[in-house]
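Listed next: structures, encoded as C-alpha cells.
Derivation of every value follows stated rules applied to the coordinates shown; laboratory data play no part. From a predicted model like this one, the values you see are computed outputs, not experimental measurements. Cβ atoms are built from the backbone, for glycine too; each structure is taken alone.
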Structure P
Amino acid sequence: MLKKIRGNRKEVSLTQVRLQTRYEAIQELHETERLSIILLCHIAGVSRAAYYKWLKRTLSAREQLNESLLEGIKTLHEQVNGIYGYRRMTITINRYRKMANEPLVNKKRIDCLMKIAKIQAVIRRKRERYKKSPVQHVAENRLNREFTAEKPNTKWCTDVTELKYGNEKKSLFKCHY
C-alpha cells in the first residue's frame, strides 16, 4: 500500500483533491488484489465515506479546463514535432482561445500542465552558418616563440588576416618588429 502512494511534497496533479493518490491506490488494489475496501481505507487512513464520495465526484470547472488544456497541449505538441516550449505553447494556445472568445491562460499554468504531462521541448542544435574550407597556406615557424632580438631589425613578423565583408574581401596587415 505504501509503495503505491507518493509521499513527496512536490506531488502535482490535475485535481484539487487532497488525498487523490490514496484513493487511487485503494481503487487499484481493490480491483487487482480483490482486497476489502474497509481494510484498505483503514490502512490508508481515510474514511470509507470519503472514498465513496471521491468515486462519485464530478470534476470541478478548473479541473475540466485543465484537462481540456492538457489535450490541446498534447495535440499541439504532436503537430509541431515537440519543438515548442511553454512560452510558444502559451502564445499559440492563447491565439486559439482568443479566436474562440475564451479567457486567456497564463504561461505558468501551461508550464505546470506540461510538467505534469512530462512534455518537454526538443532542444534543437544550432546549425553551422559557415562553409568549411580547406586550410590555406601557413608559413613555417622560424622564430619558435623567441621574439627577443639581440640587434635591431633582425626579427620581423607579419600577420595577414583576411576579412570577409559581404561579397568583398579585405586584408589586414600587421607588422611587428
Structure Q
Amino acid sequence: YYLASAHYRSVLDYQPEGPMESASALARLHGFVERCERELAETRFSEVAQSQLPIEFQEHMNDDLNVPGALAVIHETARSGNTDLDEQRLAQAHQSWGEVVAMLDVLGLAPESSKDSNLEHQALDKVIGALILERNKAREEKNYQRADQIRDQLLEIGIELADSSSGTHWSLN
C-alpha cells in the first residue's frame, strides 16, 4: 500500500512515519469490510455483492496507472459506506462493501473474509468472546473496575474493544 501511494513516475518521498500511516489507512479499509461482514450478517445483505468496479476507479487505473487516485476512490467509497451503515441505509452500504472489496482485490489488498479465517483466529475469537461476555456481565452488575480491568488487559496485548449498539466487537490494535 505504501509503495502504491505515490504514482510510479513520481519520486516517493520517504518519511519514517509513512509506512505506519499507510498501514493505518489500509487497516481502516479492512475495518470497513469487517464492519460490513459483522453488521450485515443477519440481513438479506449478508454476502458481499459481486460489484462492478466504479467508473472513477477504472478511469484512474486507465490514466497511466494512477494508483493514488484509485486509492482515493476506495477511501471515499468506504467513507460513504460507513455513513450508510450509521444511518441504516443497508442497500447502499451493501453496494459500497462490494465495490470496496472489488477495488481492493484489483490491487491485491483484499482482506481475507472472516468466513475463510484460520483455526487460530477462530480460537482467538472464542477466547476473546468469553472475556467480552465476562466484561459485559461485570458492567451489568455495575462492577466497572472489573470491566475496565478486562478491557485494559486486552489492550495491553494489542486487542481493542469497541462498544456499539450492535454489541462489543474486538480488533487487533
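From which structure (P, Q) was percent of Cα pairs over 20 Å apart calculated, if the value obtained is 60?
On the way: P: 73; Q: 60.
The read-out was computed on structure Q.
Next question, about the same structure. For mean count of other Cβ atoms within 10 Å over residues 90-97, find whichever of P, Q sits highest and give me its label. Each step should come with its number before you reach the end.
Details: P: 15.6; Q: 20.6.
Checked P, Q; max of mean count of other Cβ atoms within 10 Å over residues 90-97 sits with Q.
Using distance in nm of label points 7 Å out along Cα→Cβ at positions 26 and 138, single out the structure from P, Q with the greatest value. Walk me through the numbers on the way to the answer.
Values: P: 7.4; Q: 3.4.
Going through P, Q one by one, distance in nm of label points 7 Å out along Cα→Cβ at positions 26 and 138 peaks for structure P.
Which of the displayed structures (P, Q) returns the greatest value of mean projected area of the Cα convex hull in nm², for residues 42-145 alone on calculation?
Details: P: 16.5; Q: 9.3.
The structure with the largest value is P.
A value of 14 was derived for relative contact order in percent (Cα under 8 Å, 6 or more apart); which structure in P, Q was it taken from?
Details: P: 14; Q: 18.
This value belongs to structure P.
Of structures P, Q, which gives -13000 when helix-only ellipticity at 222 nm (-39500 (n - 2.57) for each DSSP H run of 4 or more, over all residues; to 500) is computed from the coordinates?
Working: P: -13000; Q: -20000.
So the calculation was done on P.
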